[in-house]
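> Next up: the structures, one after another.
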Structure 1
Amino acid sequence: MKFDTKVVRSSSIPDPTTGSVVPPIHQTATYVLDEVGKDKGYDYTRASNPTRALLEKHLADIEGAKYGVCFSSGMSAVDSVLKILESGDHIVCSDDVYGGVSRHFNQVLVNYGLEFSYVNTSNPKEVSQAIKSNTKLLWVETPTNPLLKVTDLNAMNRIAKENNILFGVDSTFSTPVFLRPLEFGADIAMHSTTKYLSGHNQIIGGAILTNNSDIFDKMKFIQKTIGAVPSPFDCFLTMLGLRTLHLRMARHNENAQAIAEFLEEHPKVSRVAYPGLKSDPGHNIAKEQMSGFSGMISFELTGGIPAGKNLMNNVKLCFLAESLGAVETMITHPATMTHAEVPAEERHARGLTDGLVRLSVGIEDKQDIIEDLSQALENA
């Protein structure tokens, strides 16, 4: 079955009772047993639910994975991966990892004896040098959030295999439409289903995909034990969103390419980060391992914080919002929004400069988006 067909049909299994094309929502906490010790495959929704199981199958199918495990958020999915480690273990992580992940690592998980090193995973030499005798996991985002750095997954896989460590990839920005990390040797592919996979700003969710039965068994045990599971209704909404994923991602990609090229030529923009641009440092690697460049752009305004605030306050079509990956175009200014509480020195060290803007390009008409940015930039 071709990829596009999997996207549309993997959860389109007619209901055996009614013939319904749309899968039913099994909104239940528990299930009646036939007799002691005999159930129909389900006993308690924290452990398993038919609607969630169908979503997990759908996600595994399009990722090219044997197993899928869904969680109540992207962060709970990441946290569950880290729960398979032990106190004293060391993790090497992308330095431009999502802020919620680094916050969780640095302010929560360090209290349980885990050790973290942050390196530029776009540079394999830096990754190799960061490996220690107690390193157990290499955790990579590609492209990263928000600087859009691209990591060579083949190189990361070689390093992970040489050192006998787990290799996990947060592929939220790419989606399985453009990149499937398991094909490059990753042990784990992770997604925030909140973003492109559901695609309509309607749910919070996360997922872990793997071909490793041992990892799957551990993830299922953690899922059941901790209980950070998505509701059946959220699973249902995610499946509806998934059915148009390939169509939406093509439009996100087309729009973002045009807007990145527009921004690159604008006099008030000093730099544009988008893997689809030939000028982008990660372009060649992205072109080799991705079939498209997705819909996320970061760019630097010449006017710093005042310019960032002015741009945010003057957009009309773009939503001023702190999420991404939905059909609507959304814009953020990290220095005054997502990272406003981070000291300037620390923020600058991470590459989050005063004029940095992150744009999640939607599927509106690209000319309307460009015109909105153009008029707002006049006041930036």
Structure 2
Amino acid sequence: MNFKPTRSYAIEKLHNFIKESLINYSKLRNFDYGPTDRVNVSCLSPYISHGIINEVEIINESLKKYSFVKNEKFIQEILWRIYWKGWLELRPNVWLDYLNDLKKIKEYFKNNQNYLNAIEGKTSIDCFNYWVGELKENNYLHNHARMWFASIWIFTLKLPWQLGAEFFMQHLYDGDAASNTLGWRWVAGIQTQGKPYIASEWNIKKFTNNRFQSIKLNENIIPITSNKTYSIINKNFTNVKISEDKTLLIFENSLSFEITDFKNNKFKKIILIDHKNNYRSINLSEKVIKFKSNLLEDQKKRLKEKSINCEIVDINEIKNISENIYAIYPCIGENLDFIKLNKIKNIQFLYRELDKFSWQYCNKGFFNFKNYIPKIIQKFI
């Protein structure tokens, strides 16, 4: 698989998918034909998660080709990421509790052979071992494979979901705090209490076109339980009036300034934030760090072409900025954690209008959120 770290390639990938594969998306999307045959899915998530292309662009292009009715399933999947982010923004302690639990669990399992076999792809389950290799090689897994993988990890290998979520974050190009953490919670059965996702032999065989034969799984599972409950925290996502004499910070989730809501504002300077492993709670693989660095360079190149003053700086350097500055909101995750941990008070966040509008509908489950998708599209498309 090829994920060139440029906006031009992402746009080309989008257009090719719409032209060749969108018409059959709802019918074929659940099939995992392997990394050399991904024509049934868009593979745009590494670019969406970094803001290289955005949801409005994608939906707008898809609606030029087909009606909402024909596009509905694809549009729903595109907006899942916004829903997960909104859900987590309203319950930020879910992320903090995950990191705290992970720290304790990692210490306990660091020499556990079952865990080591899992992350090295040396279990007795051929499909799982294959996906470990695919994840490390391509930094991507089909969504259905991610569900199977997580279910096997939790219920057959009987490993903590927190370690599995960390393993995904370390290797996925599209990993983000909300989608990854909440996705693993959902499989475990604690996101929707008592309703885990159970991987089955027949399902894996059917949707992989029988690529794997020897699949012995625990399908008689006991859901993971959690006595933790999270109340919704009301947050203010109001944007301030933007002044032209201030600097703008851009984190790894918004690396196409030219398509943001703030593209027509003038800033004194744009600083692109490079967040290496030195300050992360979850150390990312070298390939993921390199992918992010290349995306930063591509954004810098595009800004320079527009004669916009910009530079790439290490995240630790923002502690030395004394003036009041703006930042496109990085959402809950490692970048926001760094800001809060270091008690940086001189940053005013700028929020996407799409997020502000959509997140008000993230207080319940996705099935409730789906009811508002036509309203979201009407406002932004």
Structure 3
Amino acid sequence: MEKLVRIVLTQNVANYRKEETIDNKMTYPLPPLSTIIGAIHNACGYTEYHPMNISIQGTYGGIMKRVYYDSCFLNSPQNDRGVLVKMKNGDMLSNAFEVVAEAKKSRGNDFRKGTTIQVHNEKLIKEYRDLKDLADKIADDKKELYNPYITEIKARKEEVKRLKLVYKEKEDDEKIQQIKEQEKNIILEEKEAKKKFKEYEEKYSIPISKFRTLTRGPKYYELLTDIKLILHIKAQDEVMYDIVNNIDNFTSLGRSEDFVDVKECSLVQTYDMDELDMDEVECDNSAYLDARLFINEENVFPIGAAVRNGVKKYGTRYILNKNYIIENEKRVFHKKSVIYTSNFVIDRDAVDYTTNEITNTNMPNILIDRISDNKYYVVNLL
């Protein structure tokens, strides 16, 4: 016999997000191990990892997509689209901003000219327009004054190089020294010109960098509906008691708004198949099963299979995150290979005894949580 925590809960909707999905936030069909472990640790107030093995099974009624609108900042302000904002702390890692103006149409807007926009802050829109005027002046000065001046300096540098070669051939050391002094002064003049013009450009580039374009676009959540989950948890006795005593703090699973309704949380005794003299066990829920159960094709097969030989039970393979350690200031997850499958039968030959790292005792990989004479849950701890 093995003592476990059994939690039965329901959710109206939930998204158990697949880590690699961004714009379309796809969901796992059941919550992954790390999601459950995180929720349990949060409910118990744990700040360090407490080892636990978990069995996850359940059902859901359907899956739907829900549109939401996400905002993001473009790298530079666009004059004709989106929402023009000014960052409050542009030099810091802060997303606080003030709305300056908003484009009314998808195209043909102009914040500078005031075409089809709604102004929210007259002072800031004037600052933005003044900066754009300054940008035009800087561009004109660069074209008409700075570039010709730099071109003239480069011409003088080339002439000095030519004269150096001439006087070198004549072995006129006095002239060579004079030319070197001229060359040094020209280089200093060029550096000073570039420095001053850069400072001039920064009168625009630094303040304009605080203006950004905020865009909003549709993205999607996949949402499971009408969810029922049965969780079994094996941990140290004091941890299991903590889970039962703090179950009222277990309020959500998935996103913070994916609330749970805990129907049951209790300590239960589970049995191996030998103790109950069972040759096979059926599960009509969906579940994550240890992928190693499927190495032998006759270990797991569909419910109702008349002939087992040649009848394989398929599923979807996932590599799920469990717990993690910190290495080089990054999370490195311990991963579990599982098969997601439904409506299955597990044969007695699939039972294998291994040393459980939590209790340091031999435990079977398949346990039976008996509800009544005719009802039970099949438990495969991961």
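> Can you tell which of 1, 2, 3 yields -14000 when helix-only ellipticity at 222 nm (-39500 (n - 2.57) for each DSSP H run of 4 or more, over all residues; to 500) is derived from it?
So the calculation was done on 2.
> On distance in nm of label points 7 Å out along Cα→Cβ at positions 248 and 280, which of the structures labelled 1, 2, 3 is highest? Please list the in-between numbers first.
Numbers: 1: 2.0; 2: 2.6; 3: 4.6.
Largest value of distance in nm of label points 7 Å out along Cα→Cβ at positions 248 and 280: 3.
> Which one of 1, 2, 3 has distance in nm of label points 7 Å out along Cα→Cβ at positions 40 and 336, as calculated from the coordinates, equal to 3.5?
Answer by label: 2.
> Follow-up question, since we're still on this one. Work out which structure the value 16 belongs to, where relative contact order in percent (Cα under 8 Å, 6 or more apart) was derived from one of 1, 2, 3.
Among 1, 2, 3, the structure yielding 16 for relative contact order in percent (Cα under 8 Å, 6 or more apart) is 1.
> Comparing distance in nm of label points 7 Å out along Cα→Cβ at positions 176 and 216 across 1, 2, 3, which structure shows the greatest value?
Numbers: 1: 1.3; 2: 4.1; 3: 7.3.
Once distance in nm of label points 7 Å out along Cα→Cβ at positions 176 and 216 is worked out for each structure, 3 has the highest.
> Of the structures labelled 1, 2, 3, which one yields 4.4 when distance in nm of label points 7 Å out along Cα→Cβ at positions 80 and 192 is computed from its coordinates? Write out the running numbers ahead of the final one.
Working: 1: 1.7; 2: 1.2; 3: 4.4.
The read-out comes from structure 3.
Values in this text are rule-based calculations from the coordinates and carry no lab data. Fair warning: this is a prediction, and the values are worked out from it, not measured in the lab. Cβ atoms are built from the backbone, for glycine too; each structure is taken alone.
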